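The structures come next, written out as structure tokens.
Readers should treat all values here as calculations from the given coordinates under stated rules, not as data from a laboratory. Being a predicted model, the structure only gives us computed values, none of them experimental. Cβ atoms are built from the backbone, for glycine too; each structure is taken alone.
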Structure 1
Amino acid sequence: MKFTKEEKQAFVKRYQNGETVIQICNENQISRSSFYRWIQDYQQTVTGTGNIITPQEFLYLKRRVEKLEAMVQVLKKVDCTVSSPLQEKLQAMEVLYGQFSVHTLCDALDVPRGTFYNHIFRNKRGNTLAAKRREELKVQIQKIYDDSEQIYGAGKITAILRNQGMKTSEKYVSKLMKELEISSVCTTAKQEHKKWEKGKNRNFLQQQFHTDRPNQVWVSDITVFKFGDKYYYLCAIIDLFSRKIISYRISQNSSTQLLTKTFKQAYSERKPEKGLMFHSDRGTQYMSYTFFHILEDFGVKQSFSRTARPHDNAVAEAFFSILKKEELYRRHYTSEADLMRGIHRFIDFYNSERPHSTIQYKTPEQKEQEYWDKKKESSLE
């Protein structure tokens, strides 16, 4: 039997006047579960001012108060008013974008939501605040992904970000993960594990540190150094032929992303032919599924040093030793910018001016230039 809203309210009022649930239900053929639900929906409460409201009305008023309180917080934080020019309001809202919902921001300053979205996304590329938040979110995604040992996908990462107070969606996180070129290893874990296990114990280089041409073997390592109260990680890639530092990056996070960006920069600039070998120690970044897949996609053979055998990667180890003894330990940097300039200056000096004993005291750039000149001459004969 179906009852109207008014009839349900009348039954609940009888209950409030003292009749029992059993009595009302038996007389009107009402299930007890339905009646208890009606009580929750229609039981009236008298407020301190004498007004009578139902739980539904109370919930609506509660949400309304919460929204008004949020709007008040917005108005306290911005340096404009509802009557300010539209562009001024949009700029103020942009600063708070992500801290409050778009509904709250727009209602507080009386701006149509479509107008605000157009403002945000029309100048997306030039929007430094939006770009900064995007990059910060990508850093957090990469950190959570690395901390999970590449297990978490977009769903779990989104949940963790929300628990940390960041407002985002799984769809957006998934998009940023694609940009970072990371994905959960769980999907194809068994197959990938077999491939990874097969290659991770292989030391193809076998301490053969001399090659016949550039882009035949690249070696790499990551070192750490401290400035002030912060730690910095330097990832470098070296071409064995010339001992040239072909790519390097510095970051405060020793993540797989640091390595992948360094490698992609080298690959983009050098454009190596097929047959390239990439050798490193057994650091977690180098042994990650993410980097394994990148090398596989580029057709690069991966080689690892043996466990606890630093001499297997002696060229990279030697470069970091030189960098620290000839630059980092000798200088007293005044700021982070000064530190970065010092490292950039030294690597440029190392490549273009510093003679290297293993290449007949030529500089790395001289060694490579000689090779390309000879190759050009032979092609003209």
Structure 2
Amino acid sequence: MNMVEYSEYRLGLLCKRFSSGKGISADLINETGKYPVIGGNGLRGYTDTYNFDGECAVIGRQGAYCGNVQFFSGKGYMTEHAVVTQPNSANNAKYLTYKLSGLSLGRFSGQAAQPGLSVTKLARLRIEMPPKWYQDRVAGILSAYDNLIEVNNKRVKVLELMAENLYKEWFVRFRFPGHEKADFENGIPKGWRRGRISEFYTTSSGGTPSRELDEYYVDGTIPWIKTGELQDCLLIDTEERITEVAVKKSSAKFFPKDSVLMAMYGVNIGMLAYSTMDATCNQACCVFRDKGNISTKHYLFQCLKSIRDYLLLISFGAAQQNLSQDLIKRVRIVMPDEETVIRFEQKIEPLYNEIKHLLKANACLIRQRDLLLPRLMSGKIEV
């Protein structure tokens, strides 16, 4: 039984500010500015001026993340692709963020090649809101979950940075264990080798089963990775799963867990991921597997990350940058001796075990929050 009374309002009338931000020149965005620059998909960087101070829901109004909603608090620079939705004193900004997140606002975008939301149209959107006291309580409950998730995400970033710094210490600055006694030849320690990626790793790709056939996706159990999921991260699950029929009748082939993947084209070309599960992938992913008998996944991941700028430089394509498997396989890298690689893998593995633990904890928190959210938003739970 609904224990809270709701009233219907137009979104624009709930807010003391409901408008897009302003454009900012790319050369004014950097990593050292004082204030965050917020676009339609979140943080773009930092700058030295701000045009917003307070709490609000930010709605992405253009592009791939059209309709995306996030909470913001503090001083920041809101760009023209961000709709600042700052509620009046009778409403809670976090509650409004959760409310808008569940409305699939992207469906109100235009039908042009570049999706876009009209601020005027959004302002007329009718939504039901409970009293402020209930908004405050619901926001507090849901925020507790989000705060835990954010803490875990920050710990993940620290662990990832530790792994990256260890790679740089050993293989860029050459301060690996025993470096004091190492003899160098042609700029690298003796026993290390320079060679093409194809000398050390096999590469493969996948495919996209036809979207027109439900039997390829409905009740699918096989993880299927898309390039959008490659975010220099550890993958513990996938957004979509496909069926065994899809694997048999398409080019989406299995690859084993602990493989390293790279996006060969698309908006995140060059981005990477580890897969913690046996999985399949689409045709824009390049999958790397060791040719040798020892795993060098952590070394490979950091190595590919360190040469990403070079890979992007040699990519081709006028309308869209493109990395092919043939191009990737010809790139030359340095492979340390077996003892050094094994020691590096042993150092890094515990860090990624902890990352995996944190990501699984977050997945559990997200599930619990998302189960609670609709019941809290509808007033069906007494708070």
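A compact table of results
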{"quantity": "Label whose coordinates, when mean count of other Cβ atoms within 10 Å over residues 290-297 is calculated, return 17.8 (choices 1, 2)", "calculated": "1"}
{"quantity": "Among 1, 2, structure where distance in nm of label points 7 Å out along Cα→Cβ at positions 90 and 362 as derived comes to 3.8", "calculated": "2"}
{"quantity": "Structures 1, 2, by mean count of other Cβ atoms within 10 Å over residues 330-337: label with the highest value", "calculated": "2"}
{"quantity": "Structure from which 1.9 was derived, distance in nm of label points 7 Å out along Cα→Cβ at positions 250 and 266, options 1, 2", "calculated": "1"}
{"quantity": "Computed 1.53 for Cα Rg over 2.2 N^0.38 Å - originating structure among 1, 2", "calculated": "1"}
{"quantity": "Source structure (of 1, 2) for helix-only ellipticity at 222 nm (-39500 (n - 2.57) for each DSSP H run of 4 or more, over all residues; to 500), computed value -17000", "calculated": "1"}
{"quantity": "Per relative contact order in percent (Cα under 8 Å, 6 or more apart), the highest-valued of structures 1, 2", "calculated": "2"}
